[in-house]
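Listed after this line are the structures, all set down as structure tokens.
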Structure 1
Amino acid sequence: MTNRYAVIGGVAAGMSAASRIRKVDPESEIVVFEKGEYISYSACSMPYYISNPKTTLGDLIVLSVDDARNKRRIDVRTGHMVTQILPAQRRIKYAKLPSGLEGSYDYDRLVIATGATPYVPPIPGSDRDNVFVLRTLEDGQRIKQMLESGGIKKAAILGAGYVGLEMCESLRKCGVEVTLISARAMPMFGWNEKIVATVIETLNKNGVNLTVNGKVERITDSGVRLNDRLVEADLVLVAKGIRPNGRLAEEAGIHLGVAGAIAVDQRMETSVAGIFAAGDCAESFHRINNKKIYVPLGTVANKHGRVAGLNCARQSARFPGVISSAEFKLFEMEVASTGMTRQVAVENGFDAEEIVITASSAAHGYPESYPIQVAMVGDKSSGRLLGAQMIGQDGVAERINIVAVAIFNGNTVDEFSMFDLAYAPPFAPVWDPVLVAANVLKGKLGKF
């Protein structure tokens with residue numbers, strides 16, 4: 001008897017789940033219901049697509065609909081919006097777009113990969129034609145088309161997280177004057193202040209106007225009206241984060257968890273047997289404190305989807321958890337983090353200590369060497385390595401992963417300080433910056 005699998009949503013988690021099901025259950029029927037036009041693309045590359053006139057939308061496509069259908073034998077149905085899940089009947093209802101024609105599909109097992117939605121605060125004027133979010137390929141395409149049409153001289157970005165900061169560089173490359181508006185006292189809230197200071201210095205150096213403690217009252221034809229002044233803008237980008245799409249699951253009686261994401265176990269199974277959830281709609285758990293956490297990142301979504309797909313097809317797989325590793329490019333700088341900040345560690349009951357060091361990316365005397373700042377966090381009670389943040393012009397993106405492996409595996413600061421890392425003058429000093437940081441932190445932890 002042929003197994004019938006339904007997957008709600010494509011992109012990272014949905015297509016990863018469907019592809020894994022096909023691998024382990026080659027004779028099954030797999031239907032992916034995707035309300036949009038595209039099923040698999042590099043959303044994280046959109047800021048670079050926007051700023052590069054040579055890059056086309058097709059360059060961001062990872063898996064085309066035709067390849068999914070013909071090469072992977074997955075029945076992909078784009079323009080299909082699922083409107084209801086009926087767990088008792090093992091049935092979903094959907095509407096075809098744009099006609100609204102309704103239909104249903106009976107499944108044996110189900111994966112929910114409904115993703116997330118950009119958060120747009122209830123700001124008067126946020127529905128104007130020149131106000132954008134950046135979440136889907138269509139969003140990126142609209143922004144690029146508006147920039148290429150001419151007339152965009154000034155832009156305001158609401159939100160100073162990863163997307164907001166990346167778009168500062170993208171828009172500046174397009175010759176646009178940029179004002180970054182942070183609602184808090186500094187961008188990248190919760191990060192080490194010295195790292196943030198370097199971020200601010202980088203923004204200033206590259207002509208970005210930074211406004212902190214910005215209280216937005218409304219968006220007008222002229223720009224963004226704050227409580228104390230007007231920020232002139234032809235284009236406004238709202239980059240205030242995202243919210244998980246858990247409504248469809250909740251209406252079906254499936255439990256929600258942290259941040260309104262769908263509650264899952266380590267098998268990515270929901271509170272209803274035979275229904276799995278993955279990606280930006282689902283929660284994860286943190287390996288450091290074993291608590292549930294919401295981490296909407298592409299790397300996490302792909303792993304979620306793989307585990308969900310395997311278990312949906314009655315294999316045995318477990319999602320091992322996350323430590324919130326992330327990195328991004330800010331003009332000439334690489335910025336990265338993994339694990340917990342000191343603030344988060346303290347909030348979770350750790351006796352956290354933090355140090356900040358600056359070291360060279362290459363050996364003494366090598367002509368091309370750049371300073372790297374490393375903030376590192378450890379626990380006084382156990383000596384455990386808890387987190388790190390870095391910023392520098394070269395070598396940060398690779399080094400953060402060294403620390404991530406140590407945190408993922410539960411190493412102490414002492415153990416990490418003696419990691420046997422490779423060395424050559426063009427790539428690192430004899431004592432790599434991350435090892436220098438670990439040794440300084442070890443001294444501050446006392447007994448370790």
Structure 2
Amino acid sequence: MSDVEIREHVTSESNGQLGSYPMSGPATKAPIRWRTWAWSLLAIILASATLAGAIVAGIKPRLQRDHALKAAAAAVFTALPRVPVVKARAASASTERVLPGDAHPLLEASIYARTAGYLKSRKVDIGDRVKEGDLLAEISAPEVDAQLEQARAVLLLTRANLARDQANSDLADVELQRSRRLLSKQAASQQELDTVLAKDRVADANVVATESNVRVNEADIHRLETMKSYQKVIAPFSGVITARNCDPGDLVTADSTSTRELFHLARIDTLRVFANVPQMFSTDVKVGQKAIVFRREDPKRSFAGTITRTADALDLSTRTLLTEVQVLNRDEALRPGMYLQVRFVFQRQAPSALVPAAALTTRAEGPRLAVLDAHNRVHYRTVQLGRDFGMETEVLAGIDPGETVIVNPGDDLSEGTAVEPVASPMK
């Protein structure tokens with residue numbers, strides 16, 4: 001094989017054409033070159049197509065996302081603002097209020113001495129139960145006894161003088177009659193008659209004066225007997241002795257500002273519990289209304305009470321109504337002076353609504369609520385608030401139960417804005 005044939009054989013192998021026979025001559029060179037260009041062109045076309053497909057595959061999702069974003073932006077721009085809303089619900093027709101109260105006995109009295117002397121004996125001490133009319137103590141007052149005996153003696157003397165003056169008056173009457181008969185017979189002068197008449201009038205006046213002295217002496221005796229009766233200190237009503245400030249032998253004085261009480265008596269089978277009701281509920285307090293009294297230390301045990309009276313006027317310093325509740329205390333589980341809790345149940349005269357606390361906005365003109373009308377437009381209303389229950393607030397005036405209010409309205413919702421309401425999970 002010549003050198004030319006060997007080169008043509010190698011060329012054919014490098015172009016991927018494996019032949020059994022060597023190619024030679026100018027006729028065989030043109031087809032080999034054309035096939036090489038065809039394969040190169042096909043490779044270029046395939047690479048371009050692949051690159052174009054990759055470019056299209058990468059751009060198309062981006063275009064789709066841009067289109068979706070523009071559509072969403074347009075929807076947001078044209079859509080109504082979505083706001084969470086709730087319905088204002090009606091508050092209970094009856095409301096319960098627990099207020100602090102002070103326990104006082106139904107009756108209580110500070111017992112003082114009404115006569116001066118020394119305490120002879122003491123019959124009771126603190127905690128003792130007594131009945132009306134029981135003897136509590138005795139006072140020894142010999143001065144009063146002596147004065148009483150003297151007054152009785154003076155009364156006897158005055159009555160004797162009255163008998164004497166009455167006899168003198170009778171004698172003067174007889175002499176007057178005799179003088180008149182003598183004057184009618186010309187046996188006595190007019191002067192004598194006038195003298196006897198004057199004596200008769202004096203005698204009658206002495207009788208009247210002595211009778212007055214008798215009444216004065218009787219009144220003095222009655223006074224001293226009353227003072228003597230005060231030597232026995234008697235219980236004015238049934239109750240328990242809550243204080244004792246005397247012992248036998250103590251000097252007891254009466255009618256003095258420095259005198260201290262001998263005993264303090266209280267009736268505790270029924271207690272009076274005083275509570276101060278706020279102005280908000282003052283018009284709902286009615287005499288005869290029931291109330292429940294209990295101790296904070298033992299809330300499970302309650303005592304039924306009844307409102308017996310009110311002050312009918314509010315305290316200007318606290319704006320509260322003083323209310324008295326009477327409670328039966330037969331087993332004496334409650335004590336005067338205790339700090340108690342009184343549960344009132346009031347029937348509300350005006351209906352009120354409950355709204356979430358988050359729905360309230362505060363402005364210079366007061367608390368407001370954003371309320372939706374029938375066309376879902378925002379209207380702000382100034383409301384009057386009642387009690388605060390934490391998550392909810394009572395509205396006394398401004399809205400009615402069942403109206404739709406916006407929760408957390410914010411500052412971007414102006415009056416009259418149309419919105420799309422969304423039910424809020426907040427209750």
Structure 3
Amino acid sequence: MHSRTERIGWREALWHLRDWRVLRVGLLGFSSGLPLLLVFGTLSFWLREAGIDRSTIGYISWVALAYAFKVVWSPLVDRLPIPVLTPVLGRRRAWLLATQLVIAGGLAGMALSDPAWQLERVVWLALLVAVASATQDVAVDAYRIESAGARMQGILAAFYTTGYRLAMFVASAGALWIAARFDPDEASYQQGPWLAAYGIMALLMGVGILTTLFSPEPERTVVPEPLAGDRLERLAAWLRSAVWEPFAEFFRRYGGKAALVLALIAGYRLSDIVLGAIANVFYKDMGFSKDEIALVSKGFGIYVTILGGFLGGLAVYRFGVMAVLFVGAVLAAATNLLFAWLALRGHDFWGLVAVVGMDNLAAGVAISAFVAYLSGLVNIRFSATQYALFSSVMLLLPKFLGGFSGVLVDRLGYPAFFTLTALAGVPVLLLVAAAWRWTEVRVDDD
């Protein structure tokens with residue numbers, strides 16, 4: 001069954017940018033995007049500068065697997081109230097605020113640690129930040145989905161992606177720039193610059209905290225009915241409704257085609273996530289300085305990604321999800337070959353500009369389409385749990401394989417490694433084509 005698509009004019013699509021919901025979702029996207037690279041790419045650069053070897057850095061990237069396992073505790077976000085906060089803020093905002101406070105505290109703890117001699121402490125704090133950040137993502141996704149209908153999700157996804165990417169710019173280029181400004185000698189490692197960088201990142205979580213405090217609870221939040229019976233019966237009923245039913249409903253709805261949908265979700269971002277696990281290490285090994293990486297990869301790149309996100313979001317609104325999803329898959333795989341070309345050239349500033357520009361434009365288009373696709377799969381009754389299922393499936397395989405990226409580079413070299421990540425995107429095209437033909441994505445009014 002094909003996804004139902006009604007073509008909408010560009011003027012009507014652009015008119016929705018005036019909706020206040022897109023601003024709120026964009027700011028929450030910033031709060032979601034800020035912690036990710038601080039426990040992933042930026043952390044990898046810090047660790048490499050502190051003298052940690054590539055293989056160990058690759059394994060430490062498994063901290064980000066917390067984002068893949070968030071489905072395990074996502075039913076709590078859907079159903080469990082937080083004492084004090086939930087009665088005052090509501091179900092979604094209570095979870096948002098609680099996780100944002102934990103993230104800020106964890107980043108502050110990382111700022112006060114030195115991986116050169118406190119590596120274990122840094123890893124545990126990074127894991128705490130990753131778990132809280134993954135939980136925040138569950139709450140933000142539920143908030144976004146419940147704030148508007150599926151047709152509007154393409155626009156919301158574009159603004160969410162914009163906020164997310166701006167935060168990634170701050171957490172990568174911003175952190176590197178801060179570290180560079182506080183670093184008296186690039187040739188030797190010192191912890192002080194990273195204390196300043198991560199301390200400021202902790203303060204910037206205030207953006208998400210203030211947005212949560214001044215945003216309304218979504219009207220479409222599904223509040224569970226009180227459960228009758230004794231304690232054991234209530235627990236069994238809660239587990240059935242909060243844990244089992246969201247997953248069972250998805251498999252009932254898609255039947256035998258559920259495996260196709262999950263395979264597509266699992267593989268769609270494989271190419272870029274596995275590459276991303278080693279990208280900052282690659283830049284450093286190619287001889288690029290912190291300032292060059294900040295300017296090009298994390299500065300220029302973020303603006304191109306935002307452009308790609310807007311183009312992808314508007315294209316989804318105009319042409320439908322599946323067409324843009326297919327184009328995004330083609331672009332995401334093809335642009336990985338550009339990294340193989342750059343690896344052969346070595347330290348080439350303008351080559352870096354070209355590769356980063358094309359790769360980030362492709363990523364912006366692909367991610368906007370993919371977020372809209374996942375949102376259309378969700379039943380509004382189980383928005384947090386089902387979206388967490390999809391996003392966990394999306395991350396589990398790529399993040400796991402990304403942990404071996406350092407080992408693969410050591411054995412194959414950078415050009416062969418990047419070519420391999422590009423080839424991994426080819427089966428995704430077949431999965432998108434099959435899902436386009438045989439499955440349906442929810443489409444409703446905004």
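Values quoted throughout were computed directly from the atomic coordinates according to the rules given, and no laboratory measurement underlies them. What you see is a predicted model; the values in this text were computed from it and never measured. Cβ atoms are built from the backbone, for glycine too; each structure is taken alone.
Given a value of 0.99 for Rg/Rh (Cα atoms, Kirkwood Rh), point me to the structure among 1, 2, 3 it was derived from. That value comes from structure 1.
Of the structures 1, 2, 3, report the one carrying the highest value of relative contact order in percent (Cα under 8 Å, 6 or more apart).
Details: 1: 13; 2: 23; 3: 30.
For this comparison of relative contact order in percent (Cα under 8 Å, 6 or more apart), the top structure is 3.
When FRET efficiency 1/(1 + (r/R0)^6) of positions 189 and 245 (r between Cβ atoms, R0 = 41 Å, to 0.05) is calculated for each of structures 1, 2, 3, structure 1 comes out greatest. Computing volume of the Cα convex hull per residue in Å³, for residues 85-180 alone across structures 1, 2, 3 gives 105 for structure 3.
Structures 1, 2, 3 were compared on FRET efficiency 1/(1 + (r/R0)^6) of positions 61 and 389 (r between Cβ atoms, R0 = 30 Å, to 0.05), and the highest value belongs to 3.
Mean count of other Cβ atoms within 10 Å over residues 37-44 was computed and gave 10.1; which structure, 1, 2, 3, did it come from?
Values: 1: 19.5; 2: 10.1; 3: 26.8.
This figure was derived from 2.
For the read-out helix-only ellipticity at 222 nm (-39500 (n - 2.57) for each DSSP H run of 4 or more, over all residues; to 500), a value of -23000 was computed from one structure; give its label from 1, 2, 3. Label of the source structure: 3.
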